[in-house]
Structure 1
Amino acid sequence: MSTTQRFYIKEHLIDLSRSEVTFAQQTTKVEPKVLQVLRLLAQNAQEVVSHQQIMEEVWQGSEVVPNALQRCIARLRKVLGDDAKSPRIIATHPKIGYRLMVDVQWLPQTTRQGVTIASPPNLKTLGFIGITLILVLTTVLGIWQSMKTPKRSIHSLKQITYTDAFESEATYSPDGLHMLFNRNVHACQSHIWAKNLKTGVESQLTKHPGFYRDTRFTPDGRSIIFTKQKSCHQDKINAHEPLQANCWQIDMIDFAEALNAPQAASVRYQCQNRAIERPVALANHQYAFLSQQGNAQALLRFNAINQQTTSLFSPEHQTIYTYDYDPIKAQYAVLSYNREGRHLLSLLNLHGELLHQNQIDTHGELGQLSIRFSAHDDALLAVLNGKLYHLALDGKTTPYHSAVHNIVSAQSHPTLPSMIAIQGTKDTDIARIPLYGEQETSITRIMNQHVQPYPSFARSKSREKYAKFQPNGELIAFISARSGQDQIWLWNGNQATQLSYFSKQSKIEQFSWSPDGQKLAVVSNAKLNILDLQGGAQIIKAPEPLIEVLNWHPHFGILVTALRPSAHTLWRLDLKTQVFTTYAVDDVQSTWLTDHTLYLSKFDGQVFKRPLNSDTTDYEPMPTLNGHSMVLYKQYFYSYDMESDYLTQYDLNGELIRKLKPLKPFAWKISDIKGEHVLLEQLIELNQDVVELNI
């Protein structure tokens, strides 16, 4: 256990020697006993500390007033800005104890020194002087080390956008005078806007709304390029759900003309049936972007003059997930996973030749980084799990210390010591509605009006998602981040109880009940966990880092996705032999199984099927089904039809049987059906704004 008197919990500095807590340059005096409780929790971070242990170590048998411990916890929550109903720092385990939910940064012990020699030196005095010199040298070494690795901080935050709309894709112009951003007009459609950072004037640049992503300037600042996603088979775009895109293209707009009046975009790279990510403009009408090449993601270059596409970087035994381009140095920074699931940073020249490659230190954090080249030094700005980092080209990451959370992306100003960032949160709830009944009229509303389309259960301000009925039982399992990060929770009809206590930050999107309803399978920290209803966990070792659990079939075993051979590759675990086998299909989001057929959906919402026990690698498309919102129940598919807004029933071949009922806007994503009830995820609020950070 650490004996230091000073430590950080998030951005709060706790100084036990002074009985103070400092946050955002404000210092609060706190009772010593209260901080002793906090210190004990910090020494056992991520572990439950019992009531008895706290009483014995903090009060040591002395008499205390009733509810002394509860009062201390309440005081700590107030000082740390925590909420007992939706805790993010201190978790309560009823009738057991408390748990610090976040990691602790312990600071080195400091010693005040002052020596007066009143007699000739003896051995004891010389020893004391020696110890003092060692302490001085240690302090000097620490100062030198801190100068070598400077602490990075955010000094202030300035709001740039002030609307209730959903903003994204913020980027500076090369001269730093303007800022681009996307502003949604519906849940998936947006316009591209520019803001003059000196005058504050905003200008809509696009003439028509669209499903736009990856907006950025060309290096000369004259034009804007972006990806546009659309359906090749239909032009209708519904007003309140994600587009089921199967076509991606690169578009361009002249910036000066668009400042005068919104413009229609010109197509630079014709619509393709494979996803295009993060396009950047190169010289001589060439463009770089990420896309699938074979079964793997690759960095590609397209020449618009001869219409030729070539591969720049497609390393073996690595899975590329993002990159950025520095037009000044003509270099690419590519991030990927290696075979062990570790992050790699590869620096390439203009022609895709590898300059050097280093492993990235993510400090135990899981998930994918978002990066942009820094304009201030030879490094990258990186965002991971809502936190901002300085990523050196040797792979070393240094966190920015600030009270700013929930960062989505960031880019440094080309000349000033500031950066622009997207900051935001998503609040979704779970509703249980009748499968049949009266036809309800859809309501019309814009985003962020704090309206619940249907009554929610287990309501909180965090994101609740992916609810599943318990087979052979009355429980409902769901994912919630109300305790600080994604965990599995159970709802018994009256209250929600946390089942899992995964210690490291890990996003969870799916899980599966066992067929008998007594266990759940979920991936956390890239490992398969089998949970029982008492909270016990069994970890099953997999040959590759895992992403999600998709299905648990009584005869076929557990279906999961993994990082390799490529992203979201489908694997099967045979529970009898404990052997994993892979399928020749990637980009898999969800699966459904009958005794004879495997159905799966891709991330664009398309659904496919193939015989279950077959060696074929061919998958038959099922265009009537919407993989973003689909349930298999009693040999029927129930899927949300985006054209009619209806929950619709289909047979196993995807043929329409009947329309059941309309679903309300922002409440269309069904996750399970049992008896005559449907579980669905509904959007309550989606807040995302542009902010400028002073560094």
Structure 2
Amino acid sequence: MATVGLLTAVTPVLAATPGQAFQPDARGLDTSAWKSYVLGPSTPDVHAVRAEGRGDVDHPQSPLNSHGPATTLTTVAGGTPASVLLDFGKEVGGTPYLDLTRVTGSPTLTLVTAEARQYIRTPASTTVSAAVPSGATQIPLTSAANLETGNTITFTAPGTTPVTRTITAFDTTARTVTVKPALNADLPAGATVTSSPGAPSSDESRGLAGVGGPDTFQPTAPGRLTGGFHGGFRFALLTLSSPGSVSLSSLGVNFQAFRATPADYQGWFLSSDDQLNRMWYSGAYTLQMNLKAPGLNGLPDARIYDGAKRDRSIWTGDLLVQIPTLLTSLGNAGAPYVKSSLDTLLATQRADGAFPGSPDFSKRTNPAGSPLFYSNNYSGYGARAFVDYFRYTGDKAYITAALPALRKELAYNDSFLDAGNLVVSNDRDYWQATQTGEVTKYSIDYYIVLREMAWLERTAGTPALADGYDAKADAIKTAVMSKLWNPTLGAYGQSSTKPDVVVEDANALALQYGFVPAGQEARILAALKTLWTPYGAIMGPGLQDPTGHTIEPFGNGMETAGRFTTGDTTGALDLMRRTWGPMVDQRNPLYTGAFWEFKNSTGTVNRATASLAHGWAASPSVQLTEQLLGVKPVGAGYQTWSIAPNPGTVRSAAGTVPTAYGTIKTQWTNDPHSGRFTLTVQAPANTSGTITVPVGRGSVVTVNGRDSGPRVKSAGDAVTLNVSGGTYQITVGRRGGS
């Protein structure tokens, strides 16, 4: 059975009257099972799920549940510092605490956190600063950073066998390390030095986040010690770094992100595919980890940050994914976070109309941050974020007040349109690489802003302005298709200066927004597939961001949306599994329960500051709701809506979507072999919309138990119904069959 994603491509439009009750055909799908996928902790007092000790540690497992004998760490001079590594199993955020029951000597405790275990210790990486004779135990180094007593240290000189010793002491001022046993051969200057496992370190970036870094305690008596706020981490390493002994009965975290239990979800998703379910809830949890509660870190307002750990700033590009994900899952509980983030954009808008890419980026001297006017394209993303808020909430009073600022931003973006109706901007956009000439993606992006603003003006502003926006958008579309399409590639080139470079983002948006020359969809889909790797799609041949990452989940989300839109559900889900499947695999060393900012060509990350809970990567959540389940807003606040499932080979799905008028409930089952498809919809009163179901040759459609009409012809592969709010049970089967 073929399916399509474009509502405009369907065949007969039927009228239908609502039924009386919501009686879904579960076909084995226990709809209450969605609650088991929720990742938020059940209480604000969060404890680790695994622990291990290093050095002299008694009962390292006790902090997991605060039961049993106390955990005791003992460090002696010249010995390995005692430490406990705690694994919380997934991303958490808040203030760590220790409950000490005994303190001996004058101990110093340090606590560091990290999203990935591989970054919670930093090995030494330096060189020998002067030649050292055989028999020596003290060795001069260029740097004594990241050394820890008890670690192994390895010296490697060209043409010689590496020499490994144990560190017994080091002096950061003199930059020397003392080892045992003594060297048994001369060691030349310049020999490289590495250590294992390295010294405790944090993967947080304090200059950007304004929080975090190591916590240092010097306890003198039993009691509770509370660390500073840490925005996002999975691992915590507690080290007794100086001689002494401490015993503790508990080590936990006061959780301070948005703690959503099943009772807090106003929307949910469930399907017959476990991996897709885990993606939906990982996206929702990523957004919860990105939310800053009012009053936290000295800021009175609520905000949506881009990442739990980094940057902990509002970013307009990220909002394009975060806003629909947040409002689809948490509904009006998430709306205040959106509004206050948009308010921060309004407060920092420049006189020329530009919105900052991040209104609160740098927090080195001011917790509220300062604006970063990062990208002209990001300014347009900011305008679209306001439109999205209105589309999902129907908050007309808010958007009406913001309209003058949005019109100013539109005029700013318009200044980059050249005489040929294409956008010329020496700009960086989301993957931080300058693109020059007439840029395909920037031109399509401006087209999108114009179409969004036209819809907004007709819905809540001045309809007369919309015609001008549409005319300009039409001119851009014509120019892009006539000047930037590369018939040899069967795809759009990156720009007028790089016409032979296939880029993922521009071609994905072309699919999503109808920029494809007649009959060329398959060629673009094939061209995009040349960019696929086992870990997701690269940005384009030879393209990477400044840190070396080639796979951007933000861009991959554009492609999955484009594939859904053109009916390639199989390709969309395949790319989802490649890109986000490893992120929801608990066996992956980088698993956090949240989605990652980016990947390199091997499917991992290559720097400690990479964010492993980043909102712009959460597109699977909203796309599984809007494309697979099929529920989308059309009018503001879902006053009108579209329900058009793209099932592919998925057997069943169900979910709810919160709206300004009540909850939309829907559930479907799909048998690709028999051609049977059943859909149950319950939509709120005072709303209306369209319901589209896939059909095949010889299909019969029944609505609320009644035959919709004659046999559906093979000329179309979907049937659409225009309906008002109510309950509908739609069955697609074959004549004479089930």
Structure 3
Amino acid sequence: MNRLLLLTCLAVPVAAGAAGQAVLPADVAVPQPAVAPVPQITVSGARANETEQRRNATASKMIFGREELDRNGDSNVGEILKRLPGVTMGGPPGRGGGGVRMRGMGNGYTQMLVNGERPPAGFSLESLAPDQVERIEIMRGPVAEHSTQAIAGTINIVLREGYQQKDIQLKVADSVEAGQHSPSLSLTMPGKQGALTWLLNAGLSGNRQQEQGASLYQDSTPDGSLVRDQTISSHTDRSSRGLQLMPRLSYRFANGDTVNFQPFLFANRSEFNTSAVLTQRAGPSTPEYALAVSNGSASATFLRGFGNWLHKLDDGAKLDVKFGFGGGRSRNDTRRNQYDADGALNGVFVDQDSSRNAGASTGGKYTRSMGKGHQLAAGWDLEALHRTQDALALRDGQSRFGQSGDNVSADTRRLAGYIQDEWDITAQWGVYLGLRWEGIRTAATSGARDIRNTSAVWSPVLHTVWRIPGHDKDQLRASLTQSYRAPQVNDLIAAPSFSEPNSPTRPDRSGNPDLKPELAQGIDLAYEHYIGKSGIVSVSGFVRQIDDLMRRALTTYQANGQTRYLSTPSNVGSARTSGIELEAKMQLADLLPNAPSMDVRANYSRFWSSVDGIPGPDNRIDGQAKQTANVGADYRMKKLPLTLGGSYNWTPAVLVQVSPTERASTGVKRQFDAYGLWKFSQNTQLRVGANNLRNEDYLAGRVVATDTGFESASSTARTYTTWSARLEMKL
């Protein structure tokens, strides 16, 4: 410090002053000492954006944050997922119910996680509000850290976090469909007290919908003559109420350790009323009914807790211990009164189904740096689940079937261990190598039956990225993986599900305790070119070879002196699927310097598949479309605080040869959504949207070949445009 003061005095001319002070002439040059330049250091506390995280990851991962989640003002997460690359949603537009599909592959092939954990049984994405989600992560290939039950890929829903939240956020919304209102309220409130920080997320919602449709049932002889020709026209009014609470607590200890805990409470109640009119134009006998009136209720409550303890060790190592617990219950009650053509009551049907789920899990991850850009990790997962289910089926107060009222109880234990090595060998070449072992044991009782099923799978995975020298915006990816699909508990030991009336196209459903998991070997290749700050153009391809494919087969059985049709799953052989996926998103100004302020995005996927042992040409993976595409754009006006945008989602008709005797089809899906965003101020904005502007009818069908000919069932469901408005405020 003294030397610094001396240098400063020498560098400043001395003026005449008090006695004893030296006075230097003005024209005398004072030598300036040489001072070493201070290097510029830039410190940024900003979190890497989604595109940067994707670019830097060794294993391919797409990340979609709040901008994508808020863009269209969607009412549920399912509506957001349908616009993402390679993702399609089953069921009618705006209704869901058909599950999430990556690469066109149905339920069970796509792994769904919430905060990296399996969601509770019965949890539905259609019930999760986007306001409760922080980001969505999509991994096309399995990684050792998560379960490798991801033949098609993994979608991880990360619930709201608090690392950026400063303001209280309040969102008030209403959506209107066919004149019926569905209001919602969302509140996000951060806080801090000493070493404790928290973020409270709460949501209330009400939903009212109506459903209209018609189903055509026809039986014909081998020569095409109609034996039965029926149409059932139905109308349903449905209402529901939901509550979601997700507080997040984080405590930082003096030694740097951190404990995080995030419980999740979801409760939903719904009621419905349905009237169905049966018209028979041809048939061997009097139809079972002319009018059926049904009413019922459903309730579901889930409580799930996620937490982790992060402990820092010597030499930069750290231990992350996870813990979780959960429980839930659901109940469905339906009463159906049937009337003949004269209006006389000819049957009262009562169906009740209730289930309870409870579980706990723990896991951990030890991470150690092995040098710059080289990280080794190992960990474990342990999960225990218990489930009970009761189903009751009565007609006029009497049990319809011997199995009615049986209690089903199941216990599932899942144990896994893994090790992974992520290493940037050079500045251009990075490698991820992982190995995971996972075992699942299911023990159940159903009536007088004891059921046991055990499976264990080794899953080696290899991911690599090559950042092309001299082209810092271009990189190549490759993956070689093994993944699997485990039988779901319902497919192993579910209480029989009864269909009335029973037929080959409306069979009862049951489980198979001898199911084995499907095993898949896969190769993924991709080229990525990055544009500007958040733009990307990518081309990727994949191949999956699947063994022990699970499919449902149609059989018959005897119950109370009558022959009934039954759908039961079994392992049928091998299958192969492949595809090409194209993606592009960017700001238009990144391509054209004088372009308007507009973001554009598009993706297209083409899929092929075949199943051994089933005749072609449509022997595809069940429900897999041949193609799917999305396009969208957002335009920010310069002279007005207004942003306009829209997106178009297209999935062509699907025709699948499910078995040698059964074909299933769904119609084309074309969905156009649009929105407008007006910013009143930095803290207040209004978002107005319209989903499913085309509101085309949704078509589905099934044809089964029987010993006496053919039976077909085709349905037409009306869809609706949903108009929404949401006021978003920061308080």
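Every number in this text was worked out from the coordinates using simple rules, so none of it is lab data. None of these values were measured; they are calculated from a predicted model. Cβ atoms are built from the backbone, for glycine too; each structure is taken alone.
Quick notes on this structure:
- Highest-scoring entry among 1, 2, 3, by distance in nm of label points 7 Å out along Cα→Cβ at positions 201 and 617, is 1.
- Here semi-axes √(5λ) of the Cα gyration tensor in Å was derived from just one of the structures 1, 2, 3, and that gives 56, 29, 27; the source is 3.
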